[in-house]
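These notes open a run of structures that come right after.
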Structure P
Amino acid sequence: MSPAAPTPLTARRSGPIAGQIRVPGDKSISHRALILGAMTVGETTISGLLEGEDVLNTAKAMGALGAKVERLGDGNWRIHGVGVGGFAQPTGPLDFGNSGTGCRLAIGAVAGCGITVTFDGDASLRSRPMRRVLDPLEKMGARVVSAADGGRLPLTLKGASDPLPLEYESPVPSAQLKSAVLLAGLAAPGATTVIEAEATRDHTEKLLKHFGAKIVSKPYGDHGRRITLQGQPELSPAHVAVPADPSSAAFPLVAALIVPGSDLTLHSVMLNPLRTGLFMTLREMGASIEELDKKDEGEETANLRVRTSTLKGVDVPAARAPSMIDEYLILAVAAAFAEGDTRMRGLKELRVKESDRLEATAEMLRVNGVRVDIEGDDMIVHGKGPSGLGATGVPGGGEVKTHMDHRIAMSALMMGLASINAVRIDDSAFIATSFPGFVELMRGLGADLS
């Protein structure tokens with residue numbers, strides 16, 4: 001959570017962004033590894049875990065639910081799980097801080113246990129909708145004891161002592177919704193099925209299989225999946241090696257594309273095809289992104305070498321949104337330095353993130369001299385061209401309101417590194433929720449942040 005006093009930060013036009021780094025572990029996999037490790041019987045080990053505030057809050061929650069969770073240092077953790085349906089009644093509310101992923105997944109995991117749990121978080125998380133997750137869980141037998149308006153936090157849930165299996169067609173493309181239903185379905189007899197019209201990130205399915213669950217994912221329609229889980233397995237302990245987070249890699253990667261003279265290598269970045277929409281889009285824009293030393297250790301990874309590139313505007317199809325839903329903010333920054341217009345289609349889901357990210361992204365660019373139009377759920381960024389000598393590129397000079405949103409903060413700072421004038425953000429405290437050490441790491445690559 002943010003301290004009471006905000007921590008403003010200013011980014012100024014910098015020399016080349018250069019070096020070799022490994023960004024922190026993937027946030028999505030870190031949350032899921034902790035929760036599924038807590039639902040196994042025996043000892044699970046994790047390496048490369050993201051030790052940001054969001055994930056640490058999930059670790060604390062699993063401990064409060066009865067699992068023994070040990071931090072060994074350097075991203076290495078050990079969990080003694082309690083088995084499917086084995087969570088104990090916690091002594092107080094579970095506080096998830098800023099993390100929608102940790103909270104929604106834990107709600108799903110608790111929904112299959114006959115215990116009563118209160119979920120809470122910071123002001124940002126309290127504003128985010130939970131009803132979409134609660135609807136299917138209530139059909140499985142869980143009951144909302146109390147909640148703020150619209151099913152928001154603070155929320156008290158009584159899990160189902162005898163959860164019912166469910167076939168559920170997801171009304172929105174949401175990996176969190178899908179995962180909550182599957183985690184609840186672990187405790188139900190028979191098969192629980194989730195149908196999604198647009199395939200979303202599949203880390204939950206991969207990790208369920210990794211821990212020994214019987215789960216089958218098949219194509220459904222043009223872009224969707226039908227996922228069926230056999231309930232009441234005994235999950236087996238397993239080691240999870242967390243790869244580098246592509247969503248975190250996106251920030252230094254785009255900085256290297258837009259700051260003249262840059263040459264940056266990012267190590268062991270996860271390239272799950274349901275997470276690489278940004279990289280695909282940037283390549284379409286003309287970005288130089290090389291994949292080196294490819295590996296497959298449950299998730300495909302590669303080292304990415306990125307060099308300054310002349311970018312052009314493109315049309316980003318709505319079907320790509322699920323594979324890059326967290327990356328549109330930093331894509332908008334890249335689009336600001338491109339030649340021509342970039343239209344990003346189908347961004348409805350951005351309105352219910354840590355902030356209304358659609359409006360916040362547009363405002364971030366506008367206060368720094370970039371024209372942005374919003375038409376329905378589409379955002380059109382009118383590019384200012386590459387950062388060059390003299391007065392070319394994005395004017396900058398604005399102060400960006402971060403709205404307690406870590407991705408707005410990091411995106412605005414990357415823009416400032418290539419803008420004509422400095423870009424200031426009103427608060428940088430929230431960056432630690434997903435990317436601890438971000439400012440120090442960027443300074444080490446040559447970024448002027450103060």
Structure Q
Amino acid sequence: MNAPQRRIEIRDPVHGPIALSVAEQTVIDSPYFQRLRNIKQLGFSELTWPGATHTRFLHSIGALHLAGLAFDAALRDTPWLPDADRARLRQTVRLAALCHDLGHPPLSHSSEMLLPALPGRAGHPGERHGSHEDYTLQFLLASGLTDILRRAVGPLGIEPVHIAALISDEVACDSAPFQVGGRDLQSLLSTLISSELDVDRMDYLLRDSYFTGVSYGQFDVQWLVAHLCHYTDAAGKLHLGLQDRAVFTFDDFLLSRHHMFLMVYFHKKSVCYDHMLRRFYEQFPQYCRAPADPEAYLLFDDHALWRVLRGMASQSPWAGGIVHRQPLDLVAESTPSGQEPIDALVDALRQDGIDHLRVTSHGALSKYRAADRQRQIYVCRRVPQGGVQWTQLGHATQLFERYAEQTTLERVYVWPADAQRVGERLAAMRAAG
């Protein structure tokens with residue numbers, strides 16, 4: 001008699017116990033995933049929010065957990081889906097959620113500018129700047145992780161390309177693995193990974209809110225997930241659906257992200273450090289460019305970047321300012337509630353030869369468009385004595401129209417030694433203007 005498999009479980013401060021399959025544990029134990037232990041989720045934000053020391057490692061496991069719950073809710077009441085196919089597709093979407101952030105550079109989004117330029121691809125002619133998603137796909141499709149995945153889930157009929165196809169629409173993949181009983185589930189499953197209502201955003205909002213100690217990112221995730229469903233179009237293609245009782249919860253979910261960007265992700269100190277890093281990289285690009293080889297990229301983490309910054313602290317004021325926690329001073333800020341003469345001030349600073357940072361942050365309600373055809377979500381409304389009506393999500397909420405314009409924050413920073421005279425110059429401009 002075979003011994004029963006040991007239950008593998010991770011205790012998460014946000015979701016509680018998270019059960020893992022043997023295949024998932026195998027991926028987590030690999031160096032490609034373990035690297036995420038050394039990638040801070042919020043980059044420099046811990047210098048503003050001391051509790052924000054959490055990493056992409058646990059966020060990715062949280063996204064995996066929510067992907068399983070979302071899959072179960074969206075595909076309940078589907079007797080046409082055989083148990084073997086259900087298990088295979090559920091494992092595929094959980095692995096896609098687990099692996100979606102593998103390619104993040106040091107300090108997450110703070111150092112995306114360190115990624116090398118890449119040749120054009122379908123729909124994007126010409127050279128382009130690399131992204132963390134490019135490295136994620138390279139890990140999945142052309143690294144040692146590729147073989148690990150094949151050994152772990154190949155017997156289930158899952159290939160690395162199936163996982164990658166749920167993360168990126170640009171991955172060419174035979175749709176047959178996602179077709180069951182004349183129905184195509186690929187759109188629904190990829191929508192769970194990246195969309196207006198994806199598990200990535202669900203987890204990072206709750207997690208970032210928890211670790212920063214703010215309430216902006218809180219929403220009722222249990223209610224939202226429990227009311228997921230699916231819509232089948234005339235061609236047999238399944239799309240993610242949401243029962244209308246959860247539309248107000250979805251509105252709260254959208255606003256939570258919007259407010260987290262304005263209040264946490266775009267905090268004045270955090271974005272200042274981000275741009276100080278950018279200026280350091282422009283000054284010494286040879287010291288921290290990301291390696292193109294995925295195996296070498298394993299060592300490109302927060303520790304590697306901090307070693308470079310500490311080593312260059314005496315030669316670069318930008319590196320020194322980061323290492324010694326001495327950001328530039330904010331001297332002017334334009335927001336929807338109040339405008340400053342930013343253009344005139346920057347012109348004056350240039351004329352006077354005063355080093356400065358001009359930072360523009362755009363906060364949008366949605367990172368996707370409500371009419372995105374690749375990520376269409378439908379709302380199910382049960383009509384008394386009339387069956388079911390379906391409508392596109394963008395037509396079921398007024399938030400997309402109400403917040404159609406993005407919120408722009410524009411800031412100017414100078415070194416502390418220049419702050420007083422720049423403040424005096426700005427005061428004179430206000431008086432004159």
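Source structure of the calculated read-out (distance in nm of label points 7 Å out along Cα→Cβ at positions 139 and 187, 1.9) within P, Q: P.
Looking across P, Q, the calculation of FRET efficiency 1/(1 + (r/R0)^6) of positions 275 and 291 (r between Cβ atoms, R0 = 25 Å, to 0.05) that yields 0.55 traces back to Q.
Name the one structure among P, Q that mean count of other Cβ atoms within 10 Å over residues 11-18 of 19.2 was derived from. Derived from the structure labelled P.
Work out which structure the value -13000 belongs to, where helix-only ellipticity at 222 nm (-39500 (n - 2.57) for each DSSP H run of 4 or more, over all residues; to 500) was derived from one of P, Q. Clearly, the read-out refers to Q.
Here distance in nm of label points 7 Å out along Cα→Cβ at positions 195 and 403 has been calculated and equals 3.4, so which of P, Q was it run on? Among P, Q, the structure yielding 3.4 for distance in nm of label points 7 Å out along Cα→Cβ at positions 195 and 403 is P.
Given that P(r) over Cα pairs in 20 Å bins from 0, in percent, derived from a single structure, equals 27, 57, 16, 0, which label among P, Q identifies that structure? The correct label is P.
Taking relative contact order in percent (Cα under 8 Å, 6 or more apart) as the criterion, which structure among P, Q has the greatest value?
Greatest value across P, Q: structure P.
A short reminder: the numbers here are calculations on the coordinates, not readings from a lab. If you're wondering where the values come from, they're calculated on a predicted model, not measured in any experiment. Cβ atoms are built from the backbone, for glycine too; each structure is taken alone.
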